[in-house]
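I've put the structures underneath this note.
No lab work stands behind these numbers, since they all come straight from the coordinates. Note that this is a predicted model, so its numbers are computed, not measured. Cβ atoms are built from the backbone, for glycine too; each structure is taken alone.
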Structure P
Amino acid sequence: MGAFNTITGETACPKCKQISVFRIQFKYGEKWQYEYLLGDALKWGKNEEGRKDAKHALVLGISEHPCPHCHFGSDVREDLDFLLLIEENKLKAIFPHQILWNDGFLILD
């Protein structure tokens, strides 16, 4: 995946819908192995991706581990994907996700 950041947070598995804590890799902001929690502001600087001035963005992320309930994502052919909602440069929510975009993020404004 190259340089990325991570967020750890509670959300539903896209397959079994059970709530768990997931550690999710994503590429948005300054990509430098930063570790975030919900509510944190993204860092910007070198090696960045996305737009710091975006009011709302959805960012694609992938879990580092399979779901602890149904084990979805344990097969290398299964991507355990999530969407991260970013509002005014802060990580606001994590949602289960099944749709992919070419750039890995979507600006909503």
Structure Q
Amino acid sequence: MIYNEVLEGEFVDAVKEDFTAEQARALYDFLYELSEDIGEPMELDPAAIRGDFGGYDSIIDAAEEYDYEDAIQDILQNTVMDENEKENELLDWFREHTLLVETATDEVVIQAF
């Protein structure tokens, strides 16, 4: 089988309907590093990426989509924590339960679970 290396810009273009440029770049970096770490090339399959990952403007937005989880509900409804504390708690929760790819901004990419 012949593989062609996909550059970051090509990856971003391939998934731009479902992810912001910032999210796509962060996901590209993660998948590229993973491929290097395992020593195996990865196939670019935009449909699979759409099914496996979701991009969110913030960790709060992601949490609101997964609010059926009791722990997430507890964090979102907590009136003692300020917004920053909630965000940190949610980041920790997602790191423990799924793959979380953070961007240089507040945006995040989460592997569906």
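Assorted remarks:
- Top of P, Q by relative contact order in percent (Cα under 8 Å, 6 or more apart), largest first: Q
- Answer label among P, Q for the case where distance in nm of label points 7 Å out along Cα→Cβ at positions 6 and 78, calculated from the coordinates, equals 3.7: Q
- Structures P, Q were shown, and helix-only ellipticity at 222 nm (-39500 (n - 2.57) for each DSSP H run of 4 or more, over all residues; to 500) at -16500 was computed from Q.
- Of the structures P, Q, the one that 16, 51, 29, 5 was derived from, the read-out being P(r) over Cα pairs in 10 Å bins from 0, in percent: P
- Structure from which 0.6 was derived, distance in nm of label points 7 Å out along Cα→Cβ at positions 54 and 86, options P, Q: P
- Here the criterion is distance in nm of label points 7 Å out along Cα→Cβ at positions 14 and 62, and among P, Q the highest value is seen for Q.
- Comparison of P, Q - label where distance in nm of label points 7 Å out along Cα→Cβ at positions 70 and 94 is highest: Q
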